[in-house]
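Since every read-out is calculated from the coordinates, none of them should be taken as a lab result. The model shown is predicted, which means the values in this text are computed figures rather than measured ones. Cβ atoms are built from the backbone, for glycine too; each structure is taken alone.
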Structure I
Amino acid sequence: MSRIGKMPVTLPDGVTASLSGQTIEVKGPKATKSFTATDDVTITIDDGKVTITPRGNSKRARQQWGMTRTVVANVVHGASATFKKELEIRGVGYRAQLQGNTLKLNLGLSHDVDFEVPEGVTVTVPKATEIVVEGTDKQLVGQVAANIRDWRPPEPYKGKGIRYKDEYVFQKEGKKK
């Protein structure tokens, strides 16, 4: 039994869900999102709750059960609120600035990095060393934040690079004389 799959997804105030076949469409104040589930699960909506149950007892049906419930919960949350990832830049001379729809990063490379912000995601730079990625799609927000971080991941000796706000980077000791 999937502990995650058993829990129903409650719809917050102002959010409605409709079901057509295997596609659930969620409308909320922030966005209208939809998700199409596989044929291995059954989705039902009643009393402001979305319930997912597996069809059969196969391994694939049990795998899809928890995953589908999690994706539906993310779609419901994205329709009513935004997902947010915060990045911080550490290093001498490392900074970021936003110019229109392009994020310019100075990361100690021989050139500046121009990162085009995709549709559906909002990137803000409150300080030169902080980047905030927001959007209604959890997967897209996480992917954009990971793509920005990939330009200069934190290194273990001085800790320079781009890291998530709550990320812990283990500092190595370095060479001894």
Structure II
Amino acid sequence: MQTIAFMLWRRLGTPGHDVCRLDRNGENWQIDGAAAFRNEDGRIAQLHYRVRCDRAWHTQWGTVRGWLGSEAIDLSIVRDAHGSWKLNDASVPELGHCVDLDLGFTPATNLMALRRLHLAPGEASDAPAAWLDLDSGSLSELKQHYERRGEAEYWYTAPRFDYAAMLEVTSDGFVRHYPTLWEAEA
């Protein structure tokens, strides 16, 4: 396994941090991380996550383990070779068109769409993702749109959350500045 990059973020608006590492394992990519934060309803969370992608940045699987308040979290998400998604072995058929896994509690998983899309300045693309909602313990579609506006700037929209902002990214593809949500630590 070859480590490519590390990131450390500070959560904006509510207390918290997230740290992750991007590794290359043969032809696959892997993100390993841990997040500790207070969510919007005041519950404290401590979560370890791992996401594996193939060489083209298509999600293969992910895990999330830890706790949210008094609730234990132990989730396994798999996308098989045919594009079918499963959450803890339960099929989620309406997500077959999604390629990316978005773990809603961390900015780390935006890297996968940004690397997979590999947009040139001025190019734009939709990137619907299988989105993990920790509060409900469910996986559903998150419509997302990325438009590369400069060397390190992407206009990002997620209509489900009425969110639109200019993301600043590192040369490795990690989001450095996620307005109102996350900021990379120096």
Legend entry - If mean count of other Cβ atoms within 10 Å over residues 107-114 is computed and equals 24.6, the structure in I, II: II
Legend entry - Comparison of I, II - label where relative contact order in percent (Cα under 8 Å, 6 or more apart) is highest: I
Inset, instruction - Kindly point out which one of I, II the value 37, 22, 11 was derived from, the read-out being Cα extents along the principal axes in Å, for residues 91-130 alone. - result: II
Legend entry - Among I, II, which structure scores highest (criterion: mean count of other Cβ atoms within 10 Å over residues 67-74): I
Inset, instruction - Given a value of 22, 54, 21, 2 for P(r) over Cα pairs in 10 Å bins from 0, in percent, for residues 3-58 alone, point me to the structure among I, II it was derived from. - result: I
Legend entry - With distance in nm of label points 7 Å out along Cα→Cβ at positions 27 and 99 derived as 4.2, matching label from I, II: I
Inset, instruction - Name the one structure among I, II that distance in nm of label points 7 Å out along Cα→Cβ at positions 35 and 51 of 1.8 was derived from. - result: I
Legend entry - Among I, II, which structure scores highest (criterion: Rg/Rh (Cα atoms, Kirkwood Rh)): I
Legend entry - Source structure (of I, II) for percent of Cα pairs over 19 Å apart, for residues 11-114 alone, computed value 45: II
Legend entry - Of the structures I, II, the one that -7000 was derived from, the read-out being helix-only ellipticity at 222 nm (-39500 (n - 2.57) for each DSSP H run of 4 or more, over all residues; to 500): I
